[in-house]
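The structures considered in this document are given below.
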Structure I
Amino acid sequence: MRIGLTGFGTSVEQVVRQAERAEADGFAALWYPSAVLGDPLVAMALAGRATSTIELGTAVLPSYTCHPVLQAARASGTAAAIGGGRFTLGIGPSHRPVIEDRYGLSFATPGRHTEEYVGVLAPLLRGEAVSVDGPEYRVRAEAPAVPEDGPVPLLLAALGPRLLRVAGRQAAGTILWMGNATSIEKHVAPRIREAAAAAGRPEPRIVAGLPVAVHDDVAEARAEAASVYSVYGTLPNYRRILAHGGISGPADAVLVGDEVTVGARIRELFEAGATDVWAAPFPVGADRAASRRRTRALLKELAAG
C-alpha cells in the first residue's frame with residue numbers, strides 16, 4: 001500500500017529531518033501544504049537532496065496566487081533539485097475566503113479559471129510551448145527545461161465533476177481531502193477514470209487525504225476532529241465531497257478507532273479506488289506524544305506491508 005504523511009516543519013532543518021525519518025520508516029510520500037514555511041518548495045528541494053526514494057509532493061499550491069508559466073518554472077526547478085523523478089506538483093484553486101478575503105482577488109469563476117490554468121500548466125510541464133487566448137489567460141510561452149528524470153507529474157485537487165474531468169483529461173490524477181471510501185467509489189473514481197480513458201490517458205492516480213488517529217475512545221477522537229477540522233465543514237467544495245460520502249461533517253470523515261479498525265478503514269480506501277493514501281495523523285487525549293506514536297506505528301506497519 002502506498003501510504004504517505006503530511007509534510008510539516010517550522011524550519012528547514014525540521015522538514016529535512018522529517019523526510020529522512022519518513023523514508024527510513026518506509027513511507028511512500030510526504031505531502032506538503034502551501035503554508036509550510038510560507039512556501040514549501042525550497043525546503044522540499046533540500047529534503048530531496050537528503051533522501052533518495054521518498055516522493056515529495058505539494059498538497060496543494062494555490063493556482064490563483066502564481067501564474068501558470070511561473071508555476072511550471074518553479075516546479076521544474078524543484079524537480080531538478082530533488083532528482084529521481086520524486087517531485088509531484090499538486091495544485092488547486094483554494095477557496096473564496098482565501099482568494100478574495102485574504103488576497104483580494106476575484107473568485108468568481110473557479111472552475112473556468114482552474115481549467116484554463118491546467119490547460120497552460122500541463123503542456124509546459126511536458127515540455128510543450130503554449131499559445132492560449134482565453135477569458136482567464138492569454139499566454140505565449142516556451143516551456144522550461146524538462147527535468148532529466150522526466151516531466152513533473154501534475155495532480156489536481158479535484159472534488160467536483162468539472163475538475164475531475166479536467167484532472168482525468170490533462171493531469172496525472174487528483175489529490176483529495178475529506179473524501180471517504182464511499183465518495184471515491186461512487187463519485188471520484190468513475191468520473192476521473194472515464195475522462196482519462198476518453199482522452200487516451202493512463203489510469204489516473206487518486207490520492208486520498210484524511211486525518212487519522214488510532215485511539216480507543218472513538219467518541220473522544222471524533223470530538224477532537226470536530227474541533228480541529230471544523231473549517232472544512234464550512235467550505236462549499238468540502239461540504240459537497242462530504243455529502244458524496246454520505247456524511248455530514250469532518251468528524252465523520254476522519255479515520256479513528258483501534259489498530260484493527262483504522263487499518264480496515266485504510267484498506268477500504270484502496271478497495272474503493274484510491275491509489276495512494278495521504279494520512280494526516282492528529283493527536284487525541286491527554287498524552288499527545290503517545291497518541292502520535294501509536295498512530296504512526298500503525299501507519300508504518302501498513303506502509304511496510
Structure II
Amino acid sequence: MVRSFKVISIRRLRLFLAVFAIACFNLHGQESIRIATYNLKNYLVMDRLVEGQWTKNYPKPEAEKSIIQKNILEVRPDILVIQEIGGKDFLNELKNDLNDLGLDYAYSFLMKGSDPIRHTAIMSQLKPLYVKKHRDLSYRYFERNDTVKRGMHEIGFMHEIPFTLFSVHLKSRYTSDKRDPLSAQWRLLEAESCRNRIIERLDHADIQHYIIAGDFNDNPNSAPMRRFYKKGKRLIGKHLIGMDRRGESWTHFYNKEKVYSMVDGFVLSPSLIPLVPSGFASIMDGADFYQGSDHRLVYFDLSRSK
C-alpha cells in the first residue's frame with residue numbers, strides 16, 4: 001500500500017510539473033499565445049427571469065457565472081476578448097473569481113461606448129504595449145447622426161512580432177425601426193465605421209499584423225462581415241473559421257427561433273494566417289454552455305513563427 005501510494009504521488013507530481021511547465025512555457029511566449037472571444041450574455045444587473053419569476057434589477061445568477069468560469073478555465077486564454085459585461089465592478093468580479101480559481105489576468109481594460117448598459121472588455125496575462133479606445137466612430141443612420149454603440153478597443157501586444165487587437169461588438173439583430181429589418185443597415189454602417197478607422201490606424205501607425213475579434217452579430221458571408229475582408233482592391237483580412245470537436249461551426253444559439261449561427265470569431269491580417277498552425281479557430285462545445293450564455297467561447301493559438 002505504501003509503495004502504491006508513493007507511485008501515485010510521484011505520477012501526480014510529474015503531471016503537475018508537466019502542466020505547470022507547459023503553462024509557463026506558453027505564458028512567456030515560448031510556444032504560442034492563445035486568444036479567445038466570449039459573449040457573456042448580460043453579465044450585469046437587469047430585469048430577468050429567475051427561477052420562474054420575473055425579477056427586476058437582478059445580477060447574473062451565480063450558476064450562470066460558474067459555467068462561464070468553467071469554460072474560460074478549460075481554455076485558459078492568454079488574452080480574452082469579452083462582450084456584454086456591465087461596468088468596472090463586474091469586470092473586476094470576473095477577474096477576481098478567475099484568479100481565485102487559478103487563472104490570473106494581470107491586465108484588464110473596459111470599453112464603454114454609447115450603450116450605457118452593455119460594454120466590451122479585454123483581459124490579458126500579457127502586458128500590452130499600448131491601449132486606445134475609439135468612441136468617436138460616427139455614421140449617418142437615416143435622418144440622424146450616430147456612433148458605434150459599443151465603440152472599438154485597440155490594444156497592441158508584443159509577440160515574436162508585434163500585433164494589434166481590435167475588439168468589436170456590432171449591433172444586434174433586434175430592430176426598433178421597421179425601415180431596417182434585423183438592423184441590417186445599422187450593423188453595416190457600424191462595420192464600415194470600424195473598418196475605416198482600422199484602415200486609418202494601419203496606415204498611420206504602420207501596423208502590419210492585426211486581429212479583429214468579437215461578436216459581429218452576422219454570418220461570415222454577410223455584407224457587414226465583408227467590410228472587414230476588403231475595401232475596393234485593398235485586402236484587409238481573412239475570416240478564421242471556427243469548429244468544435246464535432247466539426248460544427250455555429251457560435252450562437254437563438255432559442256426563441258431555434259436558430260444556430262456563426263457570429264463570433266476573428267478576422268486576421270494576411271500576415272498572421274500562416275501563424276495559426278491548424279488554420280482554424282476552436283469552439284468550446286460543452287453540453288451545458290447554454291446555462292452560462294447563448295454564445296460559445298471561440299479561441300485560437302497564435303504561433304511564434306511560420
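Kindly point out which one of I, II the value -8500 was derived from, the read-out being helix-only ellipticity at 222 nm (-39500 (n - 2.57) for each DSSP H run of 4 or more, over all residues; to 500). Considering all the candidates, the number was obtained from II.
Computing distance in nm of label points 7 Å out along Cα→Cβ at positions 52 and 188 across structures I, II gives 4.6 for structure II. Upon calculation of FRET efficiency 1/(1 + (r/R0)^6) of positions 204 and 252 (r between Cβ atoms, R0 = 41 Å, to 0.05) from the atomic coordinates, which of the structures I, II produces 0.95? Among I, II, the structure yielding 0.95 for FRET efficiency 1/(1 + (r/R0)^6) of positions 204 and 252 (r between Cβ atoms, R0 = 41 Å, to 0.05) is I. So FRET efficiency 1/(1 + (r/R0)^6) of positions 140 and 196 (r between Cβ atoms, R0 = 35 Å, to 0.05), computed for just one structure, reads 1.00; which one of I, II is that? Going through each structure in turn, the value belongs to II. In this comparison of I, II, the computed figure 164 for volume of the Cα convex hull per residue in Å³ is attributed to II.
Every number in this text was worked out from the coordinates using simple rules, so none of it is lab data. None of the values given here were measured: they were computed from a predicted structure. Cβ atoms are built from the backbone, for glycine too; each structure is taken alone.
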